[in-house]
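For reference, the structures are reproduced in the following blocks.
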Structure P
Amino acid sequence: MAGLTPASALPVEIRLHKASRTLEVAFDDGARFSLPCEYLRVNSPSAEVQGHGVGQGVLQTGKRDVAITGVEQVGNYAVKLVFDDGHDSGLYSWQYLYELGRDHTARWQEYLAQLAAAGASRDPAAH
């Protein structure tokens, strides 16, 4: 999928698959991505996850079983995803969703490496 540009692509379909915990997004340029809820949650564009500046992001742990409970369109440029862990402050622009789909493998490997380096887990902590 090299060469795909997210700048002008618009979604033509966004479908939440609750059983498989994935969000399927199809764009008008033919690109189609199936994005796991956990992946979307740990890559939330919110300040809570990304921080307020470069290098201030907060590593998200224990999100393996997170699910999306709501998808709300925001204007003509984004969706707000509501997660069952209470997180709902990130606005996923069409461009950001496209980038998440296009770069899924690399971003996921980077996340797993960060977890390993921190000695952290994708699994929720036992209570």
Structure Q
Amino acid sequence: MSARSAPEVGTRVVHRRYVPYSHAHYAGNLVDGAYSLALFGDAATEMCIRTDGDEGLFASYSEVQFRAPVRAGDVVEVSCELVRVGRRSRVLDLRVLVVARGAPTAERPGAAEVLAEPLVATTATGTVVVPAS
């Protein structure tokens, strides 16, 4: 049975993910900016499936801003909100928040902490297209 709903402004999808140390790309265990863009793609795919019964395709990103670092050992929350519905296009507000961060020490290499206030790491506007219904 399908849980598909009509595309409606305000529909929201949220994913959480642990960033493994194998994804560190730069000094300080930083991951590259493309990591956030890939997460946006995953959340947008779920959005399209929920609203249109199809995975959809990304057409463009705009206003991409890398506002704070994402590091290996972080737990990130990726949100995708539908802000405009066209005949075949969907405009999405996308955001990556760091909600927990690894804090390893020599004594506790696996130490981590939940952040009191999430850090806004990456924001963007994305446009996806879906097949005509």
Structure R
Amino acid sequence: MKITYSTTTKLRLLSQFQNVNESLKVFADYHNVGAGRLKRWIQQYLTGGLANLERPVHNRRHPKKLKLRAVRDYRNHRLPTKEILLKYDIRELSQLRNWVILYNNGKEPVRKRVRKMGRKVSYDEKIEIVKWVL
């Protein structure tokens, strides 16, 4: 189960980390937070301040052209990954990697469409459909 942290908890932990003389790993282990997660919070806070620490209510949508430019920058090693995330305002490296995987598989990195469920069909209706098709 994924643990979510409130913005105030994140800010409190970042403030405490700033005032102690411990390594990131030791501090994270002591507070039962992953070192990678704490490092990501620090990066988010440094790039966007408190607003970047808040958990978004909705997923952010990126235009297709932006995705393609980010993927090309990543593939051609024009910029380090951190700079690509900052330049294109991408929240997580995993998102960029997913776009690269799609691009490498010959697909364009576009938003997946979720298929809508059809209506419920009774057993008798199914029999009629099969008779009609045959």
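Just so it is clear, none of the values below were taken in a lab; they were calculated from the coordinates. Given the structure is predicted, the values throughout are model-derived calculations rather than measurements. Cβ atoms are built from the backbone, for glycine too; each structure is taken alone.
Values for this structure:
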quantity	calculated
For 1.2 (distance in nm of label points 7 Å out along Cα→Cβ at positions 32 and 96, calculated) the corresponding structure among P, Q, R	Q
Test item: Rg and Dmax of the Cα atoms in Å calculated as 16.4, 58, pick one of P, Q, R	Q
Among P, Q, R, which structure scores highest (criterion: relative contact order in percent (Cα under 8 Å, 6 or more apart))	Q
If helix-only ellipticity at 222 nm (-39500 (n - 2.57) for each DSSP H run of 4 or more, over all residues; to 500) is computed and equals -5000, the structure in P, Q, R	Q
